Structures are given as C-alpha cells and as structure tokens.
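Below you'll find a set of structures to go through.
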Structure 1
C-alpha cells in the first residue's frame, strides 16, 4: 500500500451514497411499511416517506432502489411481539450464520438502499422486552424466565459440527435477540441522519456488504450487546460524523467467528471511521473479537473518545480460538477525555485466551497524534511467544493522568517515538 492516508481518502471518495428517483410514497397512504416499500420498488425506486408522528410496525424489509426516509418528527416504534419478526430470515447471531427472527430493518441481496432522515427508530427494548433474554438480572431477567444460553450453545455446536445453515433454525420458541438494522449481502447502502434508541442488541450490522456509508447517525441504547455499528465481512465502509452512547462497543469490526468464520472465510477490509464521538461503553473502536475471516485496512481519524463509563480506545481483541488476522490499522488525531482502561489495547488473551490452535496474526498497527487527558494506561500490548504482535507503533502523542505502567509483552518491532506519558 502507498501512503495509508491517501488510500483512506481514495476509499472515502469511492464510497458514495446511492441515488434515488424523485418519487415519494407515504407509508400512511399504503397501509403498511411493506406495502409502501413494494410499491416504491415496483415503480422503479424512490423514497418511502415516514411522516411526522408515531408509526408502529414489525419487521421492515427493504428492497432495491428504495430509501426509507424517516422525517423530522417521525418516530418508528417497533413491536415488542417476537411474532412480528417472523418468518425467520437468513442472518447472523454474534457472527454465526443461522435463521432467526428478522432484524427490525433488514435487506438480503439488495442494491441501492437507504435509511435517511432526522427521525427516530425506536426498538422498544428494555428490561421488560428483549433485554431479559440475555439472562442477567441487570437487564431485567428474573429466575425461572427464559433466556438465550441454551440456544446460543446449540448454535455454536451446529457451527462446530458443520450443520448446514438451513438447518440452524431459531426464531419462534427461541431466545436469540434480533439486530436492529442488518443489510445482508447488499451493495450501496446508506444509513444517514436517524437517531436509534432501545435496540435489542447490535444496532447497525452490515454483513457481506460492499459500499456502505453510515453518517451523522446518533445512537443512544445502553442495553446488553448493544454495539453501535458492526461491519462484518464487508468491503468499503465509511462511518462518519456519528455519536455512540451504547451498551457495548461503539464500533466493532468483525469477520465471522470460529468454524463458521473459517467456512465463510470473507475478510472485513477497507473501513474508514472519521469525525465520530464515542461516549459509552466498552471499545471506542474495537476490532474483534470475531476476527476469523481476517480484518485489514482500517483507518480512524479525528474522533473523540471519552466518558466516565467508556473503557477502551483502540481495542484489538482476539485469541487463538478465533484466529484470523488483523493488519494495516492506522489511527491519528484522536482526542481522549477519559477512559477507564487503555487508550490502545491489543490483546491476544481476550476471552478464551491462548487455548486454541489458531493463533491470530496481528501486525502493522500505527497510532499517531493522540491527545489523552485520563486513562488507566497508555497502552497494553500482549502477543504470544510463538506469534508475537509485529510492527506496532505509537508516535507524536500525549497521555496525561495515567494511573499505571504500560504493558508490552511478545511484541516485535515496537516503536514508541515522540510520546509523553504523565501521571
């Protein structure tokens, strides 16, 4: 690769928003979201208008050449009845393919689709709906009520045993939460301007997509596994100008998990994150844990990370069970107000630790221009003796009010230049 930031600029230039004919279909004139979307698609494409007011719906399935435009003052309120998300669709739950409840807004194999406007998408999740399925009292689960543990274990066994995806059927009678927005095998995807609240779990989850633009989106949803935006096994993704106040990683870049990730074997590559505000909770920009198909060419610039409940900054996390690779990651010009843990964490002992036989390759990670006011430490870097981290650099950065010493073990070619660390 030539200059990485020139490459990032070229990536930004080529990920352009889809364009739509100037035709408008008001959902209130068509009886349902589905009917309005079908009419718009059949007419050759255009905009489906959600006008001001409260609109109740179940699953919304987008079709090619349709922009779902949620107007200012509009609130799309999703049903709390799981049956509203049936029949089950081809999806992923925590990076493993299966059939499950439909994501609230879903598209499979479509081109030129969008969700735009300044209205609100309200998932209606909380301690009474969806969140208790995680099985922890913090999110409303009560002893004796159902939760996801058995289904999640069953799905992982199916993946390990090579059960065909068509036979991994969950949904009705099961307790795997759906994602909020999931385009699957789509091209030319735009999510712009909307505010997302109260999601069951991951909010924006493009899978196996190409040319994805997420910009000026605000997400406020502190539920379990409430990642903000998780591009998985995608190519050419730009996430710009977004605000994340969520219950898990703000952004998590993924590429499949374990045996299923090796079966699909599609990397996530060419991802640009810029001008975003990460406020809560785990990783500001996480890469992993699901790294099995490999992740490369990730660029982060001009972001703001920090808050009393935000843990990590750059958070590369994987292990020898997940395997895969992470390479060519570049971060610059980030302002950190406060993190409870590291500004930079690259850890191969995350989760299952070193208990598998697929040690991941992590190399060429470069961080520059960090201005940090308060962290537990500047960096924690942990490779394996037989598979060290390689080519890690931190330069031209200031870390103030650091509480403990940095950690670097099993790292080859570590470069720390022009870095100030103060207590």
Structure 2
C-alpha cells in the first residue's frame, strides 16, 4: 500500500511559499509551480512531437515528481544558493544530494521508483549522463521549468520596485535564451496563442478549493490537480500488470487536466452539483459547451482532441478506438487493452485520487485546528463513500483512505 508518510510529505508542497522575500499579489506555492511547469512541458513537448521528434513522457513525469521531492527537502535553500554550491563546492553538492535521497529512503517502498529517483538526481547533478534519446525531453522539461519561473516573475513584477527584481530578471532572461530553439517556447515568450491558452489555465492557480470555509493550507485547483496526477501515478505502480507507456501518460495528464473546465466555469462545489438528481449531468453539459466555446479555440489542433479526451468522461476507465471513446472495466484494461494503440486510461483511479486529495485537504486542516462543518462533513462523507471491501482499479479504497486519516 502507498506509504502514508510519503503522501503527507508530498502534501507539504502546498505549504511551501515561493518568492517569500518579495511583495506577492497572491500566494505563490511550490505545488502550483510544479503543476504549471508540467502544463508548460505538455504544451512545449506537443510542438516538438508535432514536428516529428521523440519526447519521453514517462521520464518527464517522474522527473517532475522527483524535483518536487527535492524541493520539499531543500525548501530553505534558494535556487541560486544551490547553483553556487553545485558550481563552487561540487563535493558538498554531491553529499547534499545523498542527504536528500536518504530523507526518502524509508518513505519510498517501491525499489524501482527509488532507483529511478537516484538516477535522476545524478543526471541533474551531472554525474550520470542523460541518454542521447532523452536529451530533447530534458531540454523541453528545463525550458518549462525556466518559463514557469518567468511567469511568476511577470505576475509579481507590477507590485515590486524595479531594483528588487532587476538582477533576477536579467538572469532569467539570460537562462531562457538557450531554450528558444523550441517552437512552443518561442510562441509562449512572444505571447502568441499558446500563451492565451496558458492564461486560461493559470486561472486555476488563483481559484481556491473549499472556498466557503477557512482552511490550512489553502490549495488551488491547479495545485490540487497536480497532486491528483502524482497520486494516480504512484497508485498505478501498484497494479500487478506493467502499464504500457500510453497508459502511464494518459493517467498522469488526465489527473493534471481533470479540472480544466473550471478554468472557464470556476469550481462548483460537490454539494451544489448534487443538489438535484439531474444537476450533475446538466453542469457537465454546460461545462462541455463553455469549454468548446472558450478553451478549444485556444488549443492547437495537434493536441486539442487529446485534451478533450482527458476531460471527457474523465472518471471512467476508457479506451479510444476508431475515433470513439469506449468505457471498459479494470479487468479489460489489464487483460485486453493495456497497449498504446488503445489509448487506455484508468479514469476510476483518477477519481479515487481526486477524492483522496479532497480527504487530505479537509483532514489536515482539521488536525491543524482549522475546522468547520463543511470540512468535517466533506471528510466524513468521503470516508462513507468507500466502504470496507471497496476495490477501485485494484486498490483497496477503504484501507487506503482510513490509513491516510488515522
């Protein structure tokens, strides 16, 4: 079973503030940065794929997770300081990396995952070479990292005196030059259509979940979506079958984009959605109409259908064959459709992780002493949904949920 302490450690990223020595017009949180970085990596990577180049999405997904783990461990050391340690004190930098890995050795029970974490830390440090076929993927991922930082700078720039940001801005502008060979980044940097699409997605970063009640820590819709994506990947690894590459990819990005319609509809809380028997279907229909009107025109044709696949029937196990979505069972996913050509998605697992995230958001706040009827009701109702013996895509849901909160 997924290690509870690892999940709680990942959740800490909702409490790590960024740019906290500057004036900030809104909360800048590490989990949100990780989410926006992967949205950008998706957009930039899709332009490269459309040009016929290979992107190793599985490597990139895990790299984003590993980077977040490192950030959680080293949150008190600013990135420029880490860069100086790496360049001027390489032996200490290696020992620092070993220390980070040791923080997670007892938390990551999956030996293969921990081995990949160790390799990635070495690749980032330069002690282990990146495979030739993955160099473009690494390039795209680093471009997304730099540009997501640039976006944060652009958002706080209007409320900070120039002198506070001049050096940082100069360094970022210098760093981002090496990635301007990427078509997607060119279009983003010059504020073309992908930038307009990004602006819509960024609205999820400003939207707070559980908006009707005080809560600690606050979580944004975008940060929540990334947390769901990570939980989905971690629980996918508990499948006794080895998942095909496309299934890993679809599971992660279905989690990351599952709340994409809320960029244009805003978050409608579950009790309101379920106020009448017909309302969930009506809300879903309205969401689809608004997404088609306001979001789809901002997407490129070579990834629009895929994004709609992620958000259509998002909580159903499904495949995509001959231009049609088909709902299938978990057993069928494993036995008949665990192949890239079927575009398989563990949608019910995404839903389980969505509920797990909501459960933790409520429970952790309650344990911090910030509670309300909404939070207690949300936590208790979620636990009731998954009664003893409930298994979702091979996961004992009741055991998972009770383990997370008790």
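Throughout, read-outs are computed from the coordinates displayed, never taken from laboratory work. Since we're looking at a predicted model, the values are computed, not measured.
At-a-glance table
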{"read-out": "Per relative contact order in percent (Cα under 8 Å, 6 or more apart), the highest-valued of structures 1, 2", "value": "2"}
{"read-out": "Which of 1, 2 yields -20000 [helix-only ellipticity at 222 nm (-39500 (n - 2.57) for each DSSP H run of 4 or more, over all residues; to 500), calculated]", "value": "2"}
